[in-house]
Every structure is written in C-alpha cells, then in structure tokens.
1. Compare distance in nm of label points 7 Å out along Cα→Cβ at positions 104 and 128 across structures I, II and report the one with the greatest value.
2. On distance in nm of label points 7 Å out along Cα→Cβ at positions 48 and 272, which of the structures labelled I, II is highest?
3. Comparing I, II, where is distance in nm of label points 7 Å out along Cα→Cβ at positions 160 and 200 highest?
4. For structures I, II, which has the highest computed value of distance in nm of label points 7 Å out along Cα→Cβ at positions 56 and 304?
5. When relative contact order in percent (Cα under 8 Å, 6 or more apart) is calculated, the result is 26; to which of the structures I, II does this value belong?
6. Of structures I, II, which gives 31, 57, 10, 3, 0 when P(r) over Cα pairs in 20 Å bins from 0, in percent is computed from the coordinates?
7. Have a look at I, II and say which one yields -2000 for helix-only ellipticity at 222 nm (-39500 (n - 2.57) for each DSSP H run of 4 or more, over all residues; to 500), as calculated.
Structure I
C-alpha cells in the first residue's frame, strides 16, 4: 500500500513538472550560426585596432567602431578611420570619424548605435586615472551624434566635466546607447564611471530620467576596472553598465558585466526581473534575434554567446560554432538574422544565421 502511494506521488509530480519542462523549450528551436571566415574584407592599405563595437543600418551595412590608437607604433601609419563601413558580403564601403571641428572625439572608442532615423551615436570609456600611451588626460564624459556619412549633428556632455551620477548634462565613460523609436528617446548605458541608465530626448539631448540597478537611485562610486565580481546577486548598484538594448515592445535590457547579470526594466525604469550567471564570464554584450517578436536575447559570455528567452531571461541554448573566437565585447544583428561580434583585440566576426535547431540546453 505504501509503495502504491509513493508511485502515485511520483506520477503526480511528473504530470506537473514535465509540462513545465516542455514549456521551457522554445517553439521551433533556437537560432543556429556558422562563422563566415571571409568577412570582412579590410582594404590592404588599412589596419584595424581593437574592435570595440558594431552597428547595423537599414540597408544591412555594418558600421565597425575600432580603436586606431591601439595599433603598434610600426602600424600606426596604416590606421583605418575609427568608423569602418562594410556591406553584408564584407566589402568595404567607406570610413570616417576622428577629431573634427565643433565636437570632442572620444579618447577611447567604446560603443556605436544606429537609430531608426539613420543617426549614429558614439561613446567612449577612457579612464584618465589609468593613462594610456598617446592619449590625452581627458575622461570621456560625452556622447556624439552623427549622420550615416559622418556629418556631426550633436554632442551631449563634455570631456572632464562629469560631476557624478546626479549630473544630468554629462556622462562618465558611457559604454553603449539605444534609441527607442516610439518615443524618440536615447537610452545611455552610463557606464564605466557612473552606474546608471540615463534617458535623453534624442532630438535635443535634453535630460528625461535616470535609474540604477533594480530601479534604485544611482550613487557615486567612481573607479576604473577591474571590479570585484564576488558581489551578491542583489547588489543595489550596477557595476559596469556595459551594454543596453530596448526591444520593440519597450523593454530595456541592461548588461551589468562585472556582476554577471542582466536586468530588465520598463522604459520608465521600473524593474522587471534579472538573471544572474556566476559560472564564467557573462553579460558582456546584448543583441536581439531578428524575428518581429525578438523572441531571443543574445548575451555574450566567455567563449560563447548565450541564448536567452527574452521574456523570462531563462537560458535556452548557446552559440559556439566552430571558429568562434570568443563571446565578444559588443554585438548586433542584421535583418537576415546574421550576428556580428566585435571582439576587441581578437578582431570581429560575422556569424551567418543558419536557421533553427532543437535547444541545446
């Protein structure tokens, strides 16, 4: 009798658990990729420094942001312009960027974003207290806006002007940006020195609002990397706000790199949920899958890119095709589903979308 009851209990448990397990498997599987070894075709007269970020325009052209000043002295004369543009086949289109009239180019290139109106947003993360050869002692406290062909439009903030997380006019080593088309607001991952998301009017640069981890008020704690990664999962402040994306339905995703977590918010800064992954490197970068519902959130780790269900933040697979160098520093997806990964000193790679396959996790 006792054994019969135990069997009945096990059966009841399975009838409850198995449907839940099946529900965690994404319908249609998860995206699969293959490294395109021929991409990009950098003109022979130029060299790329550390590739920090990548963005895609409406024609699926790929805007690559790199750091010319990281090249070795013997290669400096061949430094390519900071912004290099390639088509989907890897052919070079044009390049632009660097010092110019009317704006302060960043000392250390970090993030690039192209909005739905065809404007390019660029930020930097130079930490002046950790000086690097060839760079001026200027903190990157500004965000720049250009047209697609490199014409200057607007600068918000100025070098060496940040007064901390309460400052509504300057940033402090901003890492990433994303414009939400429905409200024409630019969301800044601010960043390495500050510990906040700050929102501006994308047309005028006027301050709108800001928030920190869990929607808390961000506080001042200015320091350069490396950061302690042993903090508890509920650390009330962000570490490095390294990447940021806003989905079509208005959910803001933040990669809190050193604390190895992704947090999601409404566009007003209301905290929704978080996922923490303490096994290895996590939350280096973010990108969405190319389907209309953006079912998946890609999150860079160490040697791979994790595939998360965007709504639940549960890991449903991973991207690690043969030849992938690493999970990258920043990344972006084009309209065909191809994934472009900027890998700093390891260069950059195109991961060609190859359709869907059963979940691997």
Structure II
C-alpha cells in the first residue's frame, strides 16, 4: 500500500525544484551581485577544486556523466513504455515527471557550477575601454599588424616547436596567472588538462576546436588540432575556466595569455587574430590584408583550412552552430555566435601598456 504521507514531501520538493529552475532562467539578476558573490567569490574556489580533481583523471567527467545520464533515461523510459499491463499511462506520467525534475536539477547545477558567469559584469567594467566602435581602417590596420607579427614569428616559433602536453607549458601557465591578476582580484583559476573525449568526432564534424565541461570544469579538445593551434585554443578554454563565459571575452583573455607567453604561443595567438579580423572585413579588405602574409603563415593557415574541410559535415555543423547560437542567447548573450568576433572591438578599444598589458579601471571592483 502506498504511503501518501511519504510521497507528499517529495512531490513538493519536485515542484519547488522546477519552479526555482524556471525563475533562475527568466528572472533578471544583478551583474554586480553575480560578480561579487559568484564570479569572484564562490566560483573560483569551486573551480580550483573541480579542475584540480579533473586534471588527475585522464577520462573526461563529461563522458562518464553523459553515459550515465543516457543509460538512466533509457532505463526510465523503457520501464515506462514496456507492454504488459494497463498502467502505461501512469508510468509515462511518472517518467515524464522524473525527466522534467532531473532536467531542472541539471540546469540548476549548470548555473551554480559555471553558468552564472554569463551574468557577470562585462569586460568594459574592469578595463579602460573606449565606447565608440572601431572604424574599418582600424580593423584593417589590426589585421596588418597580425600578419606582420605572424610573418616575423613564424620561423622562430617553428624552430622552437610547441611543447606537449601544452597545458603543462610553464610560460603559458605563468602568462595565464598574470592576465588573471590584471583583470580581477579573485583567486587564480587552475589551468585545465586538454582531454580527448567520446565527443571528439562531433567536435571534428562541427568544426569546434574545444569546449569546457561546465559540470566538471575540464577542457575537451578537438583531436585534430594542429600543434600551432593548440596554445591559443588552450588559453581560450582556460579563460572559460577562469569564469569568462562570453566568447569575445574568452578570446580576449586567451589572446592576452598567448601574448604574454613564449614565441610559439604568440604565433598561435596572432594566427587566431588574423582569422578573426578576416571575418570582420569584406572581400576587398580581406585581400588587402592577406596579400601581406608571408609563405610560412600562409601555409599554416592553409593547413588549418584543410583540417576543417577534412572533418566537416556541413549540415551537422550548421545545425550545431544554430543550436549554440540559441544556447548563447538563452544565457543572455544577445549577439549569439556573433559574439566571437567582438574580440576585435575589445582589442582595438582597450587601453594597453607595453607588451599588450591591459589597463584596469580604478573602480572596477563590484559593489554590494
């Protein structure tokens, strides 16, 4: 016989969890509160614990969690839909309830472990950044700087080579810590180990270079990345681990990290910036910038393009990026995937000291 007095508290708990998740998704939050209590308060401490634990395990937590979740869903719905009696409607209703409550719990875990970083104060609140958008001439000039630096660094970077595993590169780690100290007074984030994943083929097919698992705070990398791509991709994902969820800000922090590291990492950063600038220009302006590339960087860029073409499944890529665009907008990034290119504006409008060190605003600390 079912004890309804025991069931009632559980039902109320489930209702509360779903309502809280809906409120968390739609109720406005104060960026200053998020910055103070989450992004520079609780999150850095959680990140240090989870990423340090993840770095010990060669297998991604995401693979284990995803496998467990899929098995649980399959078991739950197999039991609900199996033939044999007249209680199928009741079982389906119960499975639906469990699925909805579980999804609400997963969403709340996402927010509390990482997702609230989407709602923190923007980079303009902590750095001296001009308000006016850059002109086309400034963007072209930045592209020409990128090609000049790539041309200069190419031979020395290839001669020095790229250290593996890249996440152990002391120069890159040191620059990562320095950049974080320039941007915030929060504790340093722990660099994450680049891991191969069961989703590696998906990353290849959709032309995604890397991602952060928000539930384990670990870095997953496209298995086909070329050696000179890996420093920037690593630094970009480390920026996410440091709480910079916005793609433009992660690109900015990753690029700054490469600029403060050794020459192979700098070369990786300048090649990335060339791609970004090229994406902001029309065909004629792109040709103007591309004409200044030397043979070495041109070959490396061609190798990247070849890598992308080899693994690309266009329909899946378009569907995946459309879904990611909706995901970003659902997390209050209004520009969606267009936010990637906003790094060009950040670089052109931020004030720098020597060696690309950004100048922090004196009143950047968040209020209560």
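1. Details: I: 0.7; II: 4.9.
Looking at the calculated values, the largest one is II.
2. Numbers: I: 3.1; II: 2.5.
Sorting by distance in nm of label points 7 Å out along Cα→Cβ at positions 48 and 272 in descending order puts I first.
3. Details: I: 2.0; II: 2.8.
If we compare distance in nm of label points 7 Å out along Cα→Cβ at positions 160 and 200 over I, II, the biggest value is for II.
4. Details: I: 2.3; II: 3.7.
Once distance in nm of label points 7 Å out along Cα→Cβ at positions 56 and 304 is worked out for each structure, II has the highest.
5. It was calculated from structure II.
6. Numbers: I: 31, 57, 10, 3, 0; II: 26, 54, 17, 3, 0.
It must be structure I, since only it matches.
7. Details: I: -2000; II: -20000.
Computing helix-only ellipticity at 222 nm (-39500 (n - 2.57) for each DSSP H run of 4 or more, over all residues; to 500) on every structure in I, II gives -2000 only for I.
Any read-out appearing in this document is the output of simple, stated calculations on the displayed coordinates, not a laboratory observation. This is a predicted model, so every value here is computed, not measured. Cβ atoms are built from the backbone, for glycine too; each structure is taken alone.
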